[in-house]
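Asks: These notes open a run of structures that come right after.
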Structure P
Amino acid sequence: MERSEIDLIQRLTPKHDELRHLWHRHQAFEKDLTRLDSLRYPTEAERREIGRLKRLKLRGKERMQSILDSHKNV
C-alpha cells in the first residue's frame, strides 16, 4: 500500500467503522502471513492457510480501495 493511501486510511478510520475494521483485519492478515511465510517447510495445512489468508487479505484490500476511491472523488 502506498504511503498516501495509508495516510488517508488513518484520517478516515476514526469516523468510518467499516474501513477501520478492514484495516485492522488487513494488518492481522499481514502479521499472520509474515509468520507463515517465514516457515522453511510449511505443512500442507499451513500452505492452505497461506492461500486462504492471501485471498481474504486481497478481498479486504479491494474493498478498502473502493472506500478510498469514493473519498478521493469527493
Structure Q
Amino acid sequence: MTTQIAVRLPNNVVAFLDKGVSEGLAPSRAALVARAVEREMRRQAALSDVRILREHGSADDLDDLVSWSASSFGLED
C-alpha cells in the first residue's frame, strides 16, 4: 500500500531527482525518494543496533553453539 504525500524540496534536490530519472537510475522521482528514505531507515536501525551492542555487548547464549558448529562441520557437509 502506498500513500501520496506532498513535500517541498529545494530546487537542487529536485534537479538531482530529475537527472536520476532521465538517466534511467529510477522510474520516477517517487522511486528515488523512497529509496533514499529506505536507506535512512536502515541507517537508523543500524545505529540502534550499535547502541544496543554498546550497552549490552555482543555475547549471547548462542556463541558457544556457533563456535562448536563452526569447528565440527565443514562447508562440504
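Asks: Using mean count of other Cβ atoms within 10 Å over residues 4-11 for the comparison, can you identify which of P, Q gives the largest number? Could the numbers behind the result be given before it?
Replies: Details: P: 12.9; Q: 6.9.
Going through P, Q one by one, mean count of other Cβ atoms within 10 Å over residues 4-11 is largest in P.
Asks: For which of the structures P, Q does the calculation of helix-only ellipticity at 222 nm (-39500 (n - 2.57) for each DSSP H run of 4 or more, over all residues; to 500) return -21500?
Replies: Numbers: P: -28000; Q: -21500.
So the calculation was done on Q.
Asks: When you work out Rg/Rh (Cα atoms, Kirkwood Rh) for each of the structures P, Q, which one comes out largest?
Replies: Details: P: 1.07; Q: 1.27.
Of structures P, Q, the maximum of Rg/Rh (Cα atoms, Kirkwood Rh) occurs in Q.
Just so you know, all these numbers are worked out from the coordinates, no wet-lab data involved. Here the structure is a predicted model, which means the values were calculated and not measured. Cβ atoms are built from the backbone, for glycine too; each structure is taken alone.
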